[in-house]
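Visitor: Structures for review follow.
Rule-based calculations on the coordinates, nothing more; no lab input. Predicted, not measured: the structure shown is a model, and the values here were computed from it. Cβ atoms are built from the backbone, for glycine too; each structure is taken alone.
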Structure P
Amino acid sequence: MDKTISPARAIAGMITLPGDKSISHRYAMLGAIAGGTTAISNYSTGADCQSTLGAVAALGVPVERTNGVVKIQGGALRAPAKDLDAGNSGSTIRMLSGILAGQPFDSRIGGDESLSRRPMQRIMTPLGQMGASIEARDGKFPPLQIHGRALHGIDYTLPVPSAQVKSCILLAGLFAKGDTIVREPVRTRDHTEIALKEFGAELEIDRRVIALREGALLEGRELFVPGDLSSATFFLVAALLVPEANLVIHGVGLNPTRSALLDFLVAMGAQIKVIDVQQTSGELVGDLRIRSSKISGGVIEGAMAAALIDEIPALAVLGAASENGLTVRDAAELRVKETDRIATLEKNFRRMGVSIESAPDGFHLAGKQKFHAAEIDPEGDHRIAMAFSVAALAADGDCVIHGAEAADVSFPEFFSTLHQITA
């Protein structure tokens with residue numbers, strides 16, 4: 001599907017975003033293995049999170065969707081009748097593999113062509129140390145053949161920061177004998193820790209050390225998923241690109257481990273106000289008001305690169321238009337996302353007449369660059385499709401986004417929401 005995006009002079013209105021992808025995945029997986037019923041309001045509409053629900057249902061868990069609420073009747077999982085399909089979702093395959101490793105049956109999980117190119121050694125290594133037996137194509141690529149068996153807890157230091165790998169280990173630890181300890185080099189998203197506590201698990205957290213105690217008895221809960229802050233990034237950037245903006249984003253998740261995004265934007269000069277903050281299901285939720293601002297530019301590196309890894313494509317667009325540009329380092333993880341995002345950014349920026357210098361672990365964008373009308377190829381990557389749709393708002397003519405349906409992976413309502421605030 002092609003989508004034509006016209007330049008915009010103003011961004012205005014109030015929008016509500018679909019539920020946070022990261023939180024939705026975790027609630028569905030924990031609800032599947034908890035006792036009783038879990039009811040999840042505002043569950044993500046993205047295709048990735050539907051893949052998680054599909055995999056849970058294929059494991060014998062009743063899943064019901066009524067009036068915007070996903071109800072999951074948890075309990076013991078059953079051996080699937082066929083391969084589990086994670087679609088395009090790295091979160092699904094990586095985190096669910098931790099649960100599958102501790103089951104008394106064998107299973108096989110794979111996904112689409114893009115997911116089949118994403119390496120899985122980062123979860124295979126710690127799960128193997130816990131006693132799991134996992135086979136992969138060429139020793140590292142999906143599909144994964146998981147031979148469920150009894151696991152034991154480990155004390156594991158993550159070689160690179162990854163909330164998905166941390167979560168995989170903790171979820172496997174729910175079925176392990178002994179405590180499971182994960183040590184992070186830098187702090188990553190803690191949605192799994194919050195969700196585990198909500199469901200009744202006992203955790204001890206000391207800065208970047210998370211200890212899950214043996215024998216957790218999880219119980220189903222009524223839960224609300226806040227709006228997705230990663231999805232909000234595209235609209236925050238849109239409001240900072242156009243000449244006139246006054247936008248409110250309602251009910252967004254404000255988890256402190258995700259606040260690096262807002263901190264970074266404010267440091268660049270963005271006028272963002274956080275209002276009406278409250279706590280729901282252990283997560284902070286509030287509204288964001290964003291107004292037109294002069295953006296200076298900045299550097300993303302070290303712990304900041306790990307914290308903003310999913311937001312970098314949108315921030316790159318803002319960086320090119322900023323006063324002093326944007327430099328990204330220590331973000332080699334971008335090379336193994338749905339696409340090689342550094343390469344895909346580079347190709348599409350050049351199509352728009354924007355110069356970019358790439359490196360193995362990042363890139364540099366000079367500031368004060370102009371976006372020219374172009375045809376964009378996101379190569380099936382949802383974040384690239386949405387980032388360049390936002391760039392098109394500041395172009396000198398209409399842009400065409402080829403394969404725009406890629407946005408459905410995380411945000412099926414993206415284009416209608418974009419139209420709502422630019423109409």
Structure Q
Amino acid sequence: MAHRSLHAVGPIGNTVDVTTAALVDDEANALRLDAADPGHRDLFHIPAAEGGSYPETAYLAGNSLGLQPKATRQELIDDLDDWARLGVEGHLEGRRPWFPYHRLLTEPAARLVGGRPSETVVMNSLSVNLHLLMVSFYRPTSTRFRIIIEDHAFPSDSYAVRSQVRFHGFDPDDAVVRLRPRDGEDTLRTEDVIARLQDADDIALVMLGAVNYLTGELFDVPAITAAGHANGAIVGWDLAHAAGNVPLQLHDWNVDFAAWCSYKYINAGPGAVAGVFIHERHLGTADLPRFEGWWSTAEATRFQMAPTSQLPATADAWQISNPPIFSMGPVRTSLELFDRVGMVALRSRGIRLTGYLETLLDALSSTRPLQVVTPREPARRGSQLSVRIDGCKELAVRMRREFGVVVDTREPDILRLAPVPLYSSFHDCWRAAQALDQVTTT
């Protein structure tokens with residue numbers, strides 16, 4: 001490997017001159033960075049390594065499924081014990097009574113996404129929530145009926161918007177506008193999204209992923225939201241890869257609605273209960289279309305068993321069913337960690353980790369057929385770097401089995417590496433570069 005000079009990111013953001021060989025070969029440097037900037041790895045269970053010479057995996061797949069906080073097991077057992085001890089009385093007499101349980105999650109979830117408690121509710125799963133929100137906020141007319149998404153939108157989002165368009169009697173191939181990057185580029189430019197909005201009067205809804213799942217690109221949420229509103233469109237965001245990854249201020253940014261899952265950066269477990277934000281200007285509007293169920297009515301009137309609902313002037317009005325307590329428990333536990341650590345500190349550490357990993361990958365790219373497609377500017381990405389490389393699926397398997405490094409892939413040629421600031425380490429990043437170096441040598 002060529003010994004060319006690069007700049008590595010130090011533990012508090014300063015840089016030092018190094019060579020590519022030093023970056024890839026100097027394990028001691030990674031350990032020094034960890035000693036100065038340790039994160040909160042001790043709060044999580046780290047899976048054992050399947051291969052390699054280290055007992056734990058270098059886990060860089062938290063953008064697909066986050067790791068389990070150590071506190072989750074006992075707190076979930078506590079809720080189960082209340083069921084065993086109290087039966088139905090657990091609704092009101094448990095240590096964390098079930099009837100108002102979802103409210104334990106509301107304020108920390110609101111803080112995580114920059115919403116107000118009245119604007120936030122934890123419920124359902126992400127795609128279900130997107131459908132429920134589009135019932136309210138996709139209201140097409142004969143002249144304004146199109147939905148804007150990114151070309152590399154997560155497939156579930158594409159399925160959802162196409163089915164909504166079809167439900168309203170429009171042709172999804174015509175009504176769903178997929179924004180593509182410029183020729184020769186991998187990511188969208190904010191100015192191109194805004195230009196598309198300025199040139200059209202047929203857009204009913206803009207619904208983008210705030211952080212793109214494939215490329216790791218972070219969109220300029222406030223700028224695009226403002227442009228959508230200036231055009232007369234409703235603007236909603238899929239925060240699946242943004243919530244718990246980057247700081248958000250949904251209320252201040254005037255976002256109409258947003259939805260997110262809780263099993264990636266929020267670390268609440270596979271299929272964890274998701275979240276919803278609805279700006280307060282839309283709350284308490286009785287004529288806004290929505291689907292309703294038992295939990296949509298005001299809490300004070302819920303057990304009056306009336307045939308019509310009394311909608312609260314909060315995001316709770318979008319709830320339908322009573323919350324799944326044993327699925328909500330891990331979300332509550334995880335949100336408490338974010339309150340303790342804070343998104344500002346996590347974002348700062350995520351930038352340092354991702355910058356260090358980027359430098360390692362740059363060193364490899366000088367002699368390996370790989371390309372980082374994630375934007376270079378830290379402000380335009382979350383804690384993820386996507387690498388284009390042929391045979392990515394087989395390489396990921398080898399990295400796990402031979403070196404104990406866990407990453408994930410997206411067909412046909414993207415290897416995704418996510419240094420999650422809560423539990424990933426500089427040493428994890430170093431191990432990932434070492435493993436990628438080795439598996440692309442033979």
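Visitor: Say we calculate distance in nm of label points 7 Å out along Cα→Cβ at positions 93 and 357 for every structure; which of P, Q gives the highest result?
Guide: Q
Visitor: Upon calculation of distance in nm of label points 7 Å out along Cα→Cβ at positions 149 and 405 from the atomic coordinates, which of the structures P, Q produces 4.2? All intermediate terms of the calculation are to be shown ahead of the outcome.
Guide: On the way: P: 4.2; Q: 3.3.
Answer by label: P.
Visitor: When distance in nm of label points 7 Å out along Cα→Cβ at positions 173 and 253 is compared over structures P, Q, which one is greatest?
Guide: Details: P: 1.9; Q: 3.4.
When distance in nm of label points 7 Å out along Cα→Cβ at positions 173 and 253 is computed for each of P, Q, structure Q gives the biggest number.
Visitor: Right, next: From P, Q, which structure was distance in nm of label points 7 Å out along Cα→Cβ at positions 37 and 53 = 2.6 calculated on? Before the final figure, lay out each step's value.
Guide: Values: P: 1.6; Q: 2.6.
Label of the originating structure: Q.
Visitor: With volume of the Cα convex hull per residue in Å³, for residues 157-348 alone computed per structure, which member of P, Q shows the largest figure?
Guide: Values: P: 122; Q: 153.
Going through P, Q one by one, volume of the Cα convex hull per residue in Å³, for residues 157-348 alone is largest in Q.
Visitor: Given a computed value of 22, 49, 28, 1 for P(r) over Cα pairs in 10 Å bins from 0, in percent, for residues 101-164 alone, which structure among P, Q does it belong to? Walk me through the numbers on the way to the answer.
Guide: On the way: P: 22, 49, 28, 1; Q: 18, 39, 33, 10, 1.
Source structure for this number: P.
Visitor: Here relative contact order in percent (Cα under 8 Å, 6 or more apart) has been calculated and equals 19, so which of P, Q was it run on? Numbers along the way, then the final one.
Guide: Numbers: P: 19; Q: 24.
Attributed to the structure labelled P.
Visitor: Assign the value 28, 58, 15, 0, calculated as P(r) over Cα pairs in 20 Å bins from 0, in percent, to the correct structure from P, Q. Let's see the in-between values first.
Guide: Details: P: 28, 58, 15, 0; Q: 25, 53, 21, 1.
Derived from P, not from the others.
Visitor: Where is FRET efficiency 1/(1 + (r/R0)^6) of positions 333 and 381 (r between Cβ atoms, R0 = 30 Å, to 0.05) largest, in which of P, Q? Don't skip to the answer; put the middle values down first.
Guide: Numbers: P: 1.00; Q: 0.60.
Max of FRET efficiency 1/(1 + (r/R0)^6) of positions 333 and 381 (r between Cβ atoms, R0 = 30 Å, to 0.05): P.
Visitor: Of the structures labelled P, Q, which one yields -9500 when helix-only ellipticity at 222 nm (-39500 (n - 2.57) for each DSSP H run of 4 or more, over all residues; to 500) is computed from its coordinates? Before the final figure, lay out each step's value.
Guide: Working: P: -9500; Q: -11500.
Working through the options, I get structure P.
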